[in-house]
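All of the numbers you see were taken from the coordinates with simple rules; none came from a lab. Please read these numbers as outputs of a predicted model, since none were measured by experiment. Cβ atoms are built from the backbone, for glycine too; each structure is taken alone.
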Structure P
Amino acid sequence: MYRVFIVEDDRGIADGLTQQLSHWNMESRVVSDFRNIPAEFAEYAPHLVLLDISLPFMSGYHWCSELRKVSKVPIIFLSSSADNMNIVMAMNLGADDFIAKPFDTGVLIAKIQALLRRTYDFAGSMPVLEHRGALLNTGDGSLVYNGAQLALSKNEYRILLVLMKNKGKTVSREKLMEALWQTDEFVDENALTVNIGRLRKKLDAAGLTGFIQTKFGVGYAIL
């Protein structure tokens, strides 16, 4: 079942969209925190986003740009501001379509279905993992925090991927070493320690202090 993330502050419109999507066997969620849309996006991992322009705190343009830093998920703008300038700006920021309000629900559903088919018939989704506002894109191995992209080595990405997939749990050193054992190079415990240390320095420098916790005698955890 496809998941649709609705970023709309008019509750009547949002509830109507949720109802219509359910009739077409699509799951949906309406954003609850307009200050932290990327975190909700990452937690829900939708297949498509419906995004208004006029939103509390920051505009839809801002959030479209932020989502494009971590995902290629299809984005459709829904807005009453449907002049040429707004449409061009939305498309230039990475939107896939723009539908003017008030809209015909049948047309909207048809466009959503067509966009989902085009996107997922030929390419898989690129899940995003989130913790403390840090977004790890499993499609291209990038980490984004506060709008800035952190460069990760292959080993740093593999370590972070395992830890974020097991968020809230302690991951043994042995399991992390298995994740690093994806090349012909020998990986020992010292190599793991070195990579953890380098990764922590990058995270600390970006403002993610204490992101990786050491569980002495057991392993590491992201809590």
Structure Q
Amino acid sequence: MNFRIEEKPSDSPLVERIWRAQGDRTGTFISQAKANSEIVLTRYRGKTTLTVRGPETKATFLDYQSVGAEFLGITFKLGTFMPPLLPKDLRDWRNVDLPEASSKSFWLQGSAWQFPNYENVDTFIARLVHEGLLVSDPVVDAVLQGHSSALSVRSVQYHFLHATGLTNRTIQRITQARQAYALLEQGASIFDTISATGFADQPHLTRSLKHFFGQTPGQKANFNLLT
């Protein structure tokens, strides 16, 4: 099954990317592990649904049946989250669909919000930030940038769990696996990939990619991937 995906950067420093996609046919795909939370709008048969999604700690095989459905995604940077919908509560497909207010709007914190589109999504993001509904944790950002923190290890861990739904160690493992997967897709050998990404050996790499991406390094799976 194929997804036609297009993406662009956002004007907001809190957003990693904006993307849109459309499924061409039914089938099975792998939803890969990811540390970021996101908002996804699904338009299908005249109905729009806005879903807030948390991080995923493992690969999940999903069946897709909605041919022609259109998706608009806002992927948050690590450490960015919506306070009313914490990532830890959304982790691993415990997604939340916000209630529909009308065919063109949804309810969020007692107010009706118009569904954004690919062209005006940055305005929508800016409003979320202005209303305090999209925030970033500076402690998480600083640690991810490699800066030391004056806080205790326990306090830093709390910030990570609150803002990302994951521990820093889990984020590092997902990031390491993603880097390895990207190198393999670019044609790097397994040996070079292990050397470049810090895996202990090939079994370590194999276990990681199988868990986070549903595939082993040498496997040619019959799946198309949604990242």
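Here helix-only ellipticity at 222 nm (-39500 (n - 2.57) for each DSSP H run of 4 or more, over all residues; to 500) was calculated and came to -9000; which of the structures P, Q was it taken from?
Details: P: -12500; Q: -9000.
Traced to structure Q.
Hey, distance in nm of label points 7 Å out along Cα→Cβ at positions 20 and 212 derived from one of P, Q reads 3.1; which structure?
Attributed to the structure labelled Q.
Taking mean count of other Cβ atoms within 10 Å over residues 28-35 for each of P, Q, which is largest?
If we compare mean count of other Cβ atoms within 10 Å over residues 28-35 over P, Q, the biggest value is for Q.
Tell me which structure, out of P, Q, gives 2.8 once distance in nm of label points 7 Å out along Cα→Cβ at positions 156 and 196 is calculated. The partial results should precede the final answer.
Values: P: 1.7; Q: 2.8.
Derived from the structure labelled Q.
Computing FRET efficiency 1/(1 + (r/R0)^6) of positions 36 and 92 (r between Cβ atoms, R0 = 25 Å, to 0.05) for each of P, Q, which one ends up highest? Kindly include the intermediate steps, with their values, before the conclusion.
On the way: P: 0.50; Q: 0.95.
Between P, Q, the highest calculated value is found for Q.
For relative contact order in percent (Cα under 8 Å, 6 or more apart), the calculated result is 23, so let me know which of P, Q that is. Walk me through the intermediate numbers first.
Values: P: 14; Q: 23.
Clearly, the read-out refers to Q.
Thinking only about Cα Rg over 2.2 N^0.38 Å, which of P, Q has the largest value?
Values: P: 1.16; Q: 1.06.
Looking at the calculated values, the largest one is P.
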